[in-house]
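Following are the structures in question.
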Structure I
Amino acid sequence: MGVLSGAQLLICPELLAMLGIVCAVGVVYVVARDGTGWKTRVTPILAAMPWALMSVVVVAGYLLFWAFAGSGHVSGPPQPVQSLQSFRTDLLAPVVPTMNQALLPKSLLTTAGHFDAGDFTENDGYLGVGLIAWVIIVAVRYRRSKVVLYSALAAASALVLSFGPRLTIYGTATDVPLPEAWLARFPVLQSFVPSRFAEIAALFVAISGSVGAEHFVRGLRTHPAIGRRLGDMGMVLLAGVALALPFPQLALVTKAPQWPRGLYGALDRIPRGDVVLAYPYPSDPYTEAMSWQAQGGFRFKLLGGYMDVQGPHHTGQENPLGLAPVQVQGFLMYSLYGHPMDYPVPPPRYDLAAGLCTFVRRYHVGALVYWRTGAHPERVRQLFERDFGRPRVSVSHGAFAVWRTTPGTCAGG
């Protein structure tokens, strides 16, 4: 168990911590229900705990050191607590499917869009009416099974924690306080995204529902006729699903990124190890340049990025701090969004051409990369051409271009 916990720590420390909290709540259930009998269950766990902790340290000790004391670690929550707490499961989310489901009535897309601050990637709360009903039925019917009952209670606890500090109904936060608000007061736990507790709820729903199904199947042995009928119905249902999946409208479809033709060939012209200044400037949600870097095997370095770094007020922030002259980043972000974003916009009299030259020289930028996207991409291209002339490589009628920035070639100074 210690080795598995260490492996989970390497994958996602947040989910491991959330699982630990829900399991602690489960221990409270055991103590409350079993009275003094809980000691016989908990004592072996406590005896094995030191060995498990040693295994965690061996597997993930370096990660723990890096997270809390390593160079460049974030002190405090990775983002402002108020921002993290905004991603919480809506009361309707467990029964309203999202675009993550293969089958979804279009009429429900708008409803699901109100959940988790409109971020469908954080909307993990959907379980389905049928699955919820099944877990409730087996939890009541087979309540003498501790696995079924305690897993159902753990799932309910995790789901309540995923609701965040206040109950939200159809995207509107109410004044009803919830237990997760208490967790957000603690230094490490305040880094949680509440909606991700729903993933722990799904885990325990699977345990309770599957073990309950096993008890149900065993019970059918005393009623063979009913068992045969249910078996026939199940086979018909499975056959229907198997026949439906091949249809295009039901299959899961993946698409390649719609990059301009010849993009990767143009990037291959950048010498290995060069520092690249890209437009769109790498940030959330414009992470295209990070994808290009990954597809190219990280053969070039990249300024910017979507990451958590130390910010002001003892919290982290999503995007790196500004690099002087910060007006260059401000100009790139303004050209991308059409309004100021993350970095200050250059004042009207600021010499942006000279600023770009200083930026390129100071940070040893070897190449400029341009993709025609955003609010004002033509302004970026004009700036790049003003300082470095025509691009070294241009594809798709100028939709994507690469400039080399050799020393002494910047016209702006």
Structure II
Amino acid sequence: MSDAYGGGYVEAYALPQILGWNLDSTDEIGRKMRSKSEDIEDEIIAAGKSIDSSYEYWNSPAAETARDRAAENRSDGVRTAMVMESVSTVVDQYASNIRSQIAYIRDKVAEVEESEYQLFVEPDGGVRSRRSNVDWIAEWGVLGPARLAAKEAEEFFLENEIRKTLTRIQELDKEGAEQVARCLEGLSDAVKIGVTAVSTDPTLNEVLFKYQTAPSEAGASLWPSGEVLNAIRLVSPSYQPTLMTPEEVKMMMLLFHEHGPAGLVDLNRMKGAAESAAHEQFPESTADGHGDAFRHTYWNALMTKEFGGDWTADFATAHEGTGANSPHREAMDLYNNELGRRLALEHPDATPQEMQQIVLDAINGGEAIVMDGFGHIGWSDDVPVGVSQPPSSIDVPLPSGGN
């Protein structure tokens, strides 16, 4: 993923946004994926019959080679069909769960609107009364304190249920998308390589295939939560959870135990500093271009100087394990992350401002990777600023290259 620091903070979903969702198109995706999976299986069976019958009229070393290759293709096809079936299963499962949660939240909104206390729901799920407590007490008279307690209890219950459900819908949405992406990791290496555009520059191809990381052993989830999130918010009240792999969470917990909540806040500050500096240096090339390269390189340099190269390497690489990343974008991010760590170690006494210039010089000198005008990786001095295009939307991952 191109976003640093665990993919960026996850904006809380708003109630109007959720109530406006139409999941019919999601159901159609599941149906089409199942249909295509069945089509592939039918083609595999038909091809298999033709290949098996070839022994009757074709017997030679070339024939055996062709049949061996056909067997490999058949295996690739079977795996592809299985992946498509698994995608349809994940889509159906998460869509059903989200639909149930939306139905529940609609019921709670209806309870709010039918309340005798003239309640309404705010976009963030908060529940309020259209009348002040002073107005209610004036109306209730001697029963005011008891009635007010009942009103407050109803507000609290409904608000808690609505906000809890909003959070659950957000978790299902993010986790479902991540699970769909992980399904693509099940494709054969031949299929992964076959759909990936390569360069005429052998060195860039080496970078493309080397700078790929293995997928996480488990799915990503929102972190932090519970007591850890509460502790962080004592230092930074606006701190929001982020979608992270278990490996990322492990590194964040190491940082939390060693530096406390302030360490995580410092990490977020570095992320913000890298984003601001990248926008200042390359305001029109912040996505997939020179600004993106600057952000990753500078951010890794800052983390290396503060937390060390080993922790930074493990953390920055762990995020790329979310599964089914664009191969070109993953190579770009991992390469530039490594460049930032190297520059920090080569200039241990550089101030943050000096490090910005060091990173800028490296990018201008062609030491970084950016996307070219076709969404493929290119050297930062070969690709003009502002022409970078995003990679193909077919985010089929490459096999791990050891990074």
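Points to keep in mind about this one:
- Answer label among I, II for the case where helix-only ellipticity at 222 nm (-39500 (n - 2.57) for each DSSP H run of 4 or more, over all residues; to 500), calculated from the coordinates, equals -22000: II
- For 14 (relative contact order in percent (Cα under 8 Å, 6 or more apart), calculated) the corresponding structure among I, II: I
- Value 29, calculated as percent of Cα pairs over 42 Å apart, assigned to which of I, II: II
- The greatest value of FRET efficiency 1/(1 + (r/R0)^6) of positions 21 and 325 (r between Cβ atoms, R0 = 35 Å, to 0.05) among structures I, II is that of II.
Read-outs throughout are calculated quantities, based only on the coordinates presented, and are distinct from any laboratory measurement. Worth saying up front: this structure is predicted, and the values here are computed from it rather than measured. Cβ atoms are built from the backbone, for glycine too; each structure is taken alone.
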